[in-house]
Each structure stands twice: as structure tokens, then as C-alpha cells.
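Please treat every number below as a calculation from the coordinates, not as lab data. Small disclaimer: the values here were computed from a predicted structure and weren't measured. Cβ atoms are built from the backbone, for glycine too; each structure is taken alone.
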Structure P
């Protein structure tokens with residue numbers, strides 16, 4: 001008989017959770033799950049309830065109603081040692097050398113001084129801060145401090161990482177360094193929950209997403225599936241040909257850079273348009289795909305509809 005794995009299917013389970021502050025409902029009967037080993041993104045307008053939700057998951061705040069499980073059970077002090085949390089409000093000891101700050105924080109998470117020193121040194125090198133190991137935090141730029149914060153969050157090698165706006169203050173080069181670090185951890189099985197307003201980062205990195213507005217769930221699912229849910233009945237093409245002459249094309253709209261959007265009549269499939277192009281001698285196609293909105297466009301639409 002095969003052994004039964006003790007590994008839970010979900011890193012986080014939130015069931016019908018509500019949190020009120022007086023007459024204001026910050027989180028309203030919210031339910032969702034984060035699967036073990038995925039990169040999951042939370043998004044929503046300012047004041048939507050994201051930070052309150054994260055604080056309840058971390059047991060910083062208690063829900064008024066509902067249940068939360070983290071790594072398969074209600075959160076305990078032992079569970080907390082398996083979590084890395086980077087809050088939106090940053091905070092480091094400013095007049096202490098970087099290595100000493102990291103070693104101290106690593107020891108608070110149960111590492112020996114030797115292990116914390118070795119890991120911190122290696123990770124500072126990994127994010128191009130090896131030369132700043134003895135610098136005081138106050139001597140670092142905002143972007144450098146952000147990288148130190150992220151190292152402090154993951155130094156103890158948690159099973160679950162929750163990060164709020166991880167790319168704040170980072171230029172493109174340093175953004176890529178942090179993304180590479182997060183990808184490496186994720187490949188090693190770490191579950192990552194990321195709250196950010198940078199939609200292109202969610203499109204690139206996240207497996208699934210949750211969008212909250214006014215404390216309620218308004219979008220939930222795989223990133224590509226969510227985008228396709230809002231797609232127009234249209235295709236994007238690049239090439240040469242009289243697109244408006246194709247049977248079933250009701251309108252052609254230029255996007256620039258040689259791209260055209262072909263809007264299709266009801267009942268006309270993209271396959272039918274592709275077949276018509278294939279048999280038409282005057283059509284030369286370099287690109288053909290469904291017209292799917294960006295996540296930023298979806299966010300604006302949904303936030304507007306829900307009063308965000």
C-alpha cells in the first residue's frame with residue numbers, strides 16, 4: 001500500500017472570511033485557495049482589502065467570521081517559522097551594517113549565526129550587493145534597501161513567501177535579479193503569493209490570480225483564462241492583404257507596427273478566417289492570434305465596474 005503524503009494540496013485556504021472595522025467592511029465573505037508550489041497574485045484597487053486579507057492569513061489580524069488554513073492547518077507559531085513575509089511598509093535598522101541586520105533577522109527565524117552569515121553573504125552576491133556587505137543600511141539606495149528586505153524575507157528558506165509590492169523602487173536590471181531569485185525558489189517548491197499593482201509582472205510570473213474590490217472577490221482563476229474571458233470576438237494579424245474584404249470581418253482597426261485587429265461577425269470563427277486567408281492568393285500572414293486584452297485593460301474594466 002503506497003504511503004500517504006502529508007503535504008497539503010493548498011498552501012492557503014480562505015473560507016467565507018469577513019473583517020469589519022466598526023461600520024466599515026474591509027473584507028466581505030471572501031473565499032479562495034492558493035495551491036502549493038504556485039505563484040499566486042493578489043490585486044485590486046487601493047483600499048480593496050488586500051493588505052487586510054494578508055494580515056489575517058498571517059494571524060496579525062483575526063477575522064470576524066470564516067476560517068483560514070495555512071500549510072494545511074490553522075496557523076501556529078511553528079507555521080509562522082515556515083513563512084517569509086515582506087510587508088508594504090518596509091523597515092530595516094538603518095545604522096547597522098547590512099550583514100549584521102540580515103544575520104540578526106536570520107537568527108530570529110531559527111538559523112545559527114554561522115548559517116545566517118553564510119546564506120546572507122551568498123544571497124547578497126546573488127543580487128549584486130556583495131560589495132555592500134559592510135555598508136550601513138542608511139548608506140544604500142532605495143532599490144538596494146529593497147533587495148536587502150527581500151533577502152531578509154527568504155533567508156530562512158520558507159515554504160511560503162508572501163510579498164507586498166516586491167518590485168517597488170527597483171530598476172529593470174534589479175527587477176530581473178529579484179524575479180530570477182523568486183523563480184529559483186519557486187522551482188524548489190516554494191509557494192509565492194505576490195500583491196502588486198504592476199500588471200505586466202503578474203502576466204509574466206503568476207499562475208493564477210485573485211482580484212478583490214470592496215472586500216469581495218471579483219476575479220479568480222488562471223491568468224490566461226481570466227484574460228481570455230474578456231476577449232473581444234476578434235483576431236490580431238500582421239501581414240499583407242485586404243482584411244476588410246474577408247467574409248465575416250465587420251471592422252478592421254490598426255494597432256500600429258503593422259498589426260491589425262479584425263472584428264468578426266457573430267457566428268464567424270477565427271478558424272474560418274484563417275482558412276479564407278490560406279486559400280486567398282493575395283494574403284500573406286506573419287502573425288495570427290486571438291485578440292486578448294492585457295491584464296491592465298481587464299483590471300481597469302473590472303475595477304470601474306465595481307466602483308474601484
Structure Q
């Protein structure tokens with residue numbers, strides 16, 4: 001639960017109508033999940049139940065391999081060049097973590113804790129889904145996030161995902177994470193600055209507001225957008241963001257050889273579903289995420305954290321594998 005004072009403070013930043021919509025959808029989803037637990041063998045949803053998927057993988061002999069794969073989080077490096085990046089930000093490094101599902105992916109979280117130690121970066125950005133479930137208590141996930149935050153260098157910026165309730169947002173801010181709720185913040189280096197904006201979840205809650213997030217960004221400034229889902233890439237490019245960092249898709253999580261996702265839980269062309277991409281004048285990166293959802297397995301889609309390096313150059317370099 002979230003107290004009235006904290007809710008009012010969030011509403012002033014997120015927007016009153018977005019907050020009301022979120023609260024209504026959170027309650028509706030809670031009711032639907034409770035109902036579905038009682039009727040999970042209904043012919044319309046039995047095949048998508050986690051226990052059914054897990055049983056099928058065990059019977060096929062693939063489950064334990066997939067579970068081992070899910071624990072092998074890797075560090076990817078992505079170099080992006082911009083001709084209009086302020087000179088003071090040449091070499092600026094962003095550590096990007098997404099879809100941690102901190103209370104449901106213990107082996108993966110342990111690997112993340114090891115990987116982040118000793119990394120050199122200027123800011124850390126988190127792009128949503130901090131808990132495994134979509135309902136219930138936030139405390140187990142917040143415990144995992146506290147442990148992670150103790151190993152991260154400040155500042156740490158974040159946006160909510162479709163798994164994250166308003167109570168989760170409040171809890172993350174209390175432990176020292178700067179949530180961007182349809183907001184922006186300026187990052188300074190000497191006399192130069194860039195802007196970092198973040199929107200609420202645009203996938204399930206559909207309360208992401210790019211116009212509101214960009215409203216305080218100085219015209220013509222270099223700006224980066226954090227969005228849980230990459231589905232709003234067109235709107236982000238129209239709002240003149242130079243870079244968009246996102247997650248949500250898990251890269252498919254269960255993929256065919258060649259990293260071809262069996263299912264991609266997003267309404268967008270598959271080229272935007274994982275890794276580096278470009279749309280018009282905007283570069284983007286969709287993290288495959290560090291955690292897992294539904295079942296704790298991965299196939300042909302390793303979990304990741306990503307270190308992005310911004311450079312002032314006339315031509316972009318390809319992302320390193």
C-alpha cells in the first residue's frame with residue numbers, strides 16, 4: 001500500500017489523470033489475477049500458465065538447461081556516436097539495467113551484483129520491472145534492489161515497468177533511486193548539459209507521456225529518453241530525442257537458434273526487440289534484460305546488462321557483441 005501523502009506527491013509529477021488510470025488498472029489487474037488463480041485450467045488460458053509451461057519444458061528435458069542459461073548474465077558494450085553530442089560528454093558512459101525481476105531471478109541477480117562491481121560509468125539507468133510478479137507485496141523485490149543499490153554508483157535514474165505498482169515506485173525512491181515519472185533532469189559537465197527524461201509504462205498501463213516528459217527540455221538540447229518498452233519509438237523520435245533506452249521484451253527470452261524470438265511481447269517490428277537499432281535521427285537500444293518472466297529459463301537469448309558509451313563523432317560504430 002502507498003500512503004495518501006506519497007500518492008499525492010507522485011500524482012503531481014506523473015499527472016493526475018495518469019495516476020487515476022494506473023490505480024484503477026492496478027486494482028482491476030489484482031482482481032483478474034485472483035480470479036485466474038482459481039480458474040487456471042480453463043480451456044482459454046491453461047496452456048499459458050507458468051506451471052504448464054514448466055512441466056512441458058521438464059518433460060522435454062530442456063528446463064534445467066534453460067535455468068542454467070538464465071543465470072549467465074553477460075556484460076554487453078555498446079558504442080554510439082553523435083555529431084551533436086556536447087564536447088564535454090564525449091566518452092560519457094551509461095550503465096543500463098533492465099527487467100531485473102529482483103525477487104524472482106536469484107542466480108541472475110547474484111551474477112549482476114558481481115558484474116557491476118568495478119565498472120566505470122557516469123550514471124546508471126534502470127528501465128523497469130523490478131519485481132517478478134505483477135501483484136502482491138513489493139518488499140521481496142525492494143530487498144533485492146537495496147542490495148543492488150549498495151553496489152551501484154550514484155546517480156541512479158529509473159522508470160517504472162508494467163510489473164511495477166505505484167507502491168513499488170514509492171519504495172524505490174525511498175531507497176535512493178531517482179524515478180523519472182514523465183519527467184526530465186539535466187546532467188551537467190562544466191558549462192555543458194544533456195537532458196535525461198523518463199516516462200511511465202507505455203505497454204500495460206499506457207500512462208507514459210512523452211510530451212510531459214519533454215516539456216522542460218531546452219529546445220535543441222541533446223536528450224536521452226528512458227522508457228520501459230521500446231513500443232513508443234516513433235513518438236520518441238518525433239519529440240527529437242537522440243537516444244532511447246528500453247527493455248521489456250527480454251529479447252524474447254525463449255528464442256530459436258539465431259536469437260529469433262518465439263514470442264515478442266510488444267507491438268513493434270522485431271528489429272526493435274533487442275539490441276541496438278536506429279529510427280530516423282534517433283538511436284535506440286532494447287535490453288534483453290537481466291531477469292526472467294513467467295518461467296526462469298532462457299534459450300538462445302542470454303540475459304544482459306549493458307554499458308553504453310556516447311562519443312562525439314560523425315559516424316556511429318557498431319555495437320560490440
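Here distance in nm of label points 7 Å out along Cα→Cβ at positions 93 and 261 was calculated and came to 2.9; which of the structures P, Q was it taken from? Derived from the structure labelled Q. log10 I(q)/I(0) by the Debye sum over Cα atoms at q = 0.11, 0.14 Å⁻¹ was computed and gave -0.80, -1.06; which structure, P, Q, did it come from? Going label by label, the one that fits is P. In terms of relative contact order in percent (Cα under 8 Å, 6 or more apart), the structure with the greatest value among P, Q is Q. Thinking of P, Q, which structure, once distance in nm of label points 7 Å out along Cα→Cβ at positions 237 and 253 is computed, gives back 2.8? The correct label is Q. Matching task: 0.05 is the computed value of FRET efficiency 1/(1 + (r/R0)^6) of positions 77 and 229 (r between Cβ atoms, R0 = 25 Å, to 0.05). Pick the structure from P, Q. Going label by label, the one that fits is P. Which of P, Q yields 2.7 for distance in nm of label points 7 Å out along Cα→Cβ at positions 173 and 197, as computed? Going label by label, the one that fits is P.
Structures compared: P, Q; top value of FRET efficiency 1/(1 + (r/R0)^6) of positions 117 and 293 (r between Cβ atoms, R0 = 35 Å, to 0.05), i.e. the largest, recorded for Q.
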